1. When distance in nm of label points 7 Å out along Cα→Cβ at positions 60 and 260 is computed for each of P, Q, which one produces 3.1?
2. Quick one: relative contact order in percent (Cα under 8 Å, 6 or more apart) came out at 6 when computed from one of P, Q, so which one is it?
3. Assuming 122, 59, 57 is Cα extents along the principal axes in Å as calculated from a single structure, say which of P, Q it is.
4. With log10 I(q)/I(0) by the Debye sum over Cα atoms at q = 0.14, 0.15, 0.22 Å⁻¹, for residues 364-451 alone derived from the coordinates and found to be -0.94, -0.97, -1.04, which of P, Q does the value describe?
5. Out of P, Q, which structure matches 15.5 when mean count of other Cβ atoms within 10 Å over residues 180-187 is calculated?
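Values in this text are rule-based calculations from the coordinates and carry no lab data. Just so you know, these numbers come straight off a predicted model, no measurement behind them. Cβ atoms are built from the backbone, for glycine too; each structure is taken alone.
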Structure P
Amino acid sequence: MNQTAIPAIASLRDTESIERTPLQDRDMPASTYELLRRSAQRRADATALTFLLQGNAEEVPYRLSYAELFAKITQTANAFHRLGVRPGQAVSFLLPNLPHTHFTLWGGEAAGIVNAINPLLDAEHIAELIHASDSKVLVTLAPFPGTDLWDKVASLRGQLPELNAVITVDLANYLPEPQRSALKAQRGPLPEGVLDFDELIAECPADHLESGREILADDIASYFHTGGTTGTPKLAPHSHRNEVAMAMILAYAINFSERDTTLCGLPLFHVNGVMVTGLAPFFVGAEVLLATPQGYRNTGLIQNFWKLIERYRVSFFSGVPTIYAGLLQVPSEGHDLSSLRYALCGAAPMPVELIRQFEAKTGVKIIEGYGLTEGTCGSCGNPPAGERRPGSIGLRMPYCEVKIAVLDDDGRYRRDAAPNEIGNVCLRGITVFQGYLQTSKNQGIWVDGDWFNTGDLGRMDADGYIWLTGRSKDLIIRGGHNIDPQMIEEALHRHPAVAMAAAVGKPDEKAGELPVVYVQLKPGAQVSEAELIAHAAAHVSEPPAVPKDVWIIDAIPLTAVGKTFKPALRFDAIRRTFEARLQPLDAAIRVEVVTDERHGQVAKIHVPQLTDALRASIQQTLAGFAIKSELVVGD
């Protein structure tokens, strides 16, 4: 890749300048396998992947050069082919962040289609995704202390007759002797009919694809599920063209080069981990530091984070607001952070005060970005070399079209929005998928022809910066994880006293949002909010989706056609949260949340009298929230 031909992006003009050369004319590889092959040829001896099992700065890392990584990927593709995987058929994986996960990802795409499954899903949804994807092989962990993936798979084996094979990755192989042999002896042999990943690929050639497959750009490479840890997941197919283009675009947008080391702490079942800290750095020949199987969920990684940045000269990492809030609590003084150029934040709005505090403490620039699984990964980002506008998701990335569309009450396109007018954020371009695998999910997702309606509300200013102002879809985003409110509502509807239930997110400094549920009782029914919380905890299968509060109200607000009107409930959840925080400062404080043309909503903080001390206390209390607030003195 001729990196010097791509300037660091400072403004929308730079993006438009890059786009004067069509992406296909930039010698775009036809497939992810070809992308990796080129990097292995160009950077054969350079380190591609460094893996830390424990996440401390003293451990001896596991390293693979580009030549070694590509050889493992080729062997994996050949193993899958021998097990009957063909183009159009899938390999599902249920794995933490391991080198083997990368072998499976890219080897699966070379043999057929790879299907990434969130390990947090319950067994029922895992089986559903394996069925829906037409998977012939499942890759997961062998039994290992402290992990439950094998238990989930074992409970499903009788329900998955379509699988030709179950392959297990043995974490014991990453342990030094004598621990490795001792653990294997204690565990005993693998269950009958289960294959060992390392033994399987060792028998396969590393220098060519036995299938002889010529992978075309329009061939489907992967399925990534969207819809959260609850509810019915939707499968978003990505073509090889989608993924290769996304890797190239991210490399241009972030200004990656072969000199970079990117830390991956986000999960490899999610497009951010796979693309931003995976295929994009692989495209330029950079190094990926795979920081523990659990990634950021490993508390040791967070505690050792700045030591690892210093030791491995990390120049870039990607996270969500909860990660940055956690890192603020870890002292960075005394560590050499000069290698760090940028950190990316996506998945949920980041409070401006959190950005300010993090940058002041570490000196690291935070780039706020935005993207969706349906757009392969990223579509917008604040320009690294230009003005970063805190609270904005930045400019559209090269070759990614973004517009704000005004829709009617039935979701039909009316017109493009004027500058700073709120509408639906819509995407189009080379990275946007062609629709969900389950065709029943595709109703109403396209507007004005081939523009994908994200369901997010936003506005675009005169300089092309985009500002999210709310969500027209109902997902609750907790720490970057999507939660479908439907499962929460269904659990509450099972209670005999509940007439209606509506789940929304309430604001939270650390997680961005936490799930809460409003309940309307049946006439004459009596039940306490505490009883309903206990009922929800017993019937909501995913712990992150269990509501933090149940609020009983007289009547759930409805639209004119009888649908639940959730914007009113979201506003009320903001009001309740802010009043609970502020009234200890002054019991007379009242919060009113109103619609705002520029910000979507604004919390008006009404105070009878305002002193300088009270003003400072209110500002400090609300600094961690991503919601705009205004002080109003008197009624």
Structure Q
Amino acid sequence: MIKRKVKRIIVACLMLLFLLSAGIFIFRGSLLRHIADQRITLLEQRYGLDISYSELHMKGLNTIAIDGLSVVPQERDTLFALQSLNVRIGLWKLMWGDIKIKEVRLDSLSLNFIKKDSIANYDFLFRTSAEPTSPSEQSSSTDYTRRINTTLNLLFGLLPGNGELTHLTITERKDHNFVSFRIPRFVIEDYHFLSEITVQEDSLNQQWNTEGEFNPSERRLYATLHAPQLTVPYINRRFGAEVQFDSLTCNFSQEKVSGGITRLVGQSEVRGLQVYHKRLSPETINLDRGQLDFYVNVSPQAVELDSASLVRFNALTFHPYFRAERVGEKTNQKEWHFTVSVRKPWFTSEELFGSLPKGLFENLEDLSTTGQLAYHFLLDVDFSQLDSLKFESELKEKDFRILHYGKTDLGKMSGEFIYTAYENGQPVYTFPVGPSWEHFTPLDSISPLLQMSVMQSEDGAFFYHRGFLPDAMREALIHDLEVRKFARGGSTISMQLVKNVFLNRNKNIARKLEEALIVWLIETEHLTPKARMYEVYLNIAEWGPMVYGIHEAADFYFAKRPSQLSIEESIFLASIVPKPKHFKNSFTTGGKLQENQEGYFRLIAERLAKKEVITDAQAAQVNISNLELKGVAKEFFRDSIPDAPTYTP
């Protein structure tokens, strides 16, 4: 009896399931349109869109077909237009909430990003939600493991194993400029894809080729993009830069490790890279080959590039480490904590100097060396406590020698050479730095007061360091991060000298890297004695409008020779070295020193006393009222002269 009842219940359940399935199958189109219309209405209300389609239905049990789909933002140009799309999905996986697209057939897709003046048809994408978020939602928004897993799940879920996409067009247009990508046919067969891409940017036409493969079950993706000297569009218009390469390849796989960490393992490579931007270098930067083998660990609060990663840069290889982490007690007020390090044990010097990209280090081109080098770098910045910042950078050498200078004679400062001063990239003053110049002043003919005043103001350890002061750079970096701009540089006299003698014309980012290498070479190899370096520095330094060298400075301000300068005069000249064109700011309109200069004068006087250049009694008697302009400079403060005079050496 019980068995019979159980059988009846089972039969009834099966009949009910059958009727439910039959009903779903019969009305699947209506159900799909009902769900789609609800979603469309929600999107239209939230983002101010007009979304429409001509037909939406099901083909069989697992294929969705849509025709005539368009997305038009209110009072904007059409953003999205699609003629037809057929998507076959994995029904079983969908029942478990896992989107799996098996096959796609798409025809005539047009995606247009249009901006006229300040109005764009895509600005709704950047609107933030007005709805408040709960603490749990805020916490999840900073869960980087969840973010990367969600993104990759979507990526591998949406990539179909088979498909054909025809007549795809993606266009970005701003006023009269545009970039257009046209894909006549994009074919995917058994998870392998291949396509040609026609790229047009204004009057520039290119033909790109892309191919690759992916494996959703193994969470692996490979893709390559290549063309004869491919030019990256939009970069020139947006940033004023030109980027070209022959091929770009990337492959990676996703791995899950213990502790809630997701790892991405892969490799990216670029060949024939050429980069130009006037702020990087005056010449095109050429990179034959660059490659990164990466191991990226993603945890809930941090992203880390493991030190097992390897960078190949022409012939140079090294292992970088990078970690970015959000720290702080309050979830919505967390600060970033960045750690960057590179440690490269002993390697041949030619591995470094033979790998420098041509066009980036003009003065070091064709430099030939022998010996070994080792490098260590560390930058640790916690924005919640900047005073804890750590900065370390050291390049060691062993049996190192320069065999051939190459394009530039790095030892030229040891003898007389021709120096040219530049302003805004234009030469303004050229003279020999040596006895043949009538204004050249040997170091022993310059007042010890002036020598020590400048040194104590600019670089007190000049005669003892090897060109760099990491602590000074650290303090400068902390200050720059606090004020959020480049306000201090932490430069030594050696760095200032190299910048003026070798790099005066080129004010760009690459100059700082080249400056560091030249300073290291000169100081390590003792290419120019320290005394001569300081002598050159004092003879080429700018001290005012068209005033170069200590001879002209002493005459311009005080009508004296460099050997005759007093304590106050020496301290004053030291004070204007960092800002020679603004020397008038140190004075009142009547030509007297500003009272705010008194603290600086006392500080330098105390340092001169400690160095026993003057006595404590002399330091105590230093007074800014003792300073009197007697040279051409005093003419700048005469009310009767409407325009400032020009100093003529």
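1. Derived from P, not from the others.
2. Source structure for this number: Q.
3. Q
4. Q
5. Label of the originating structure: Q.
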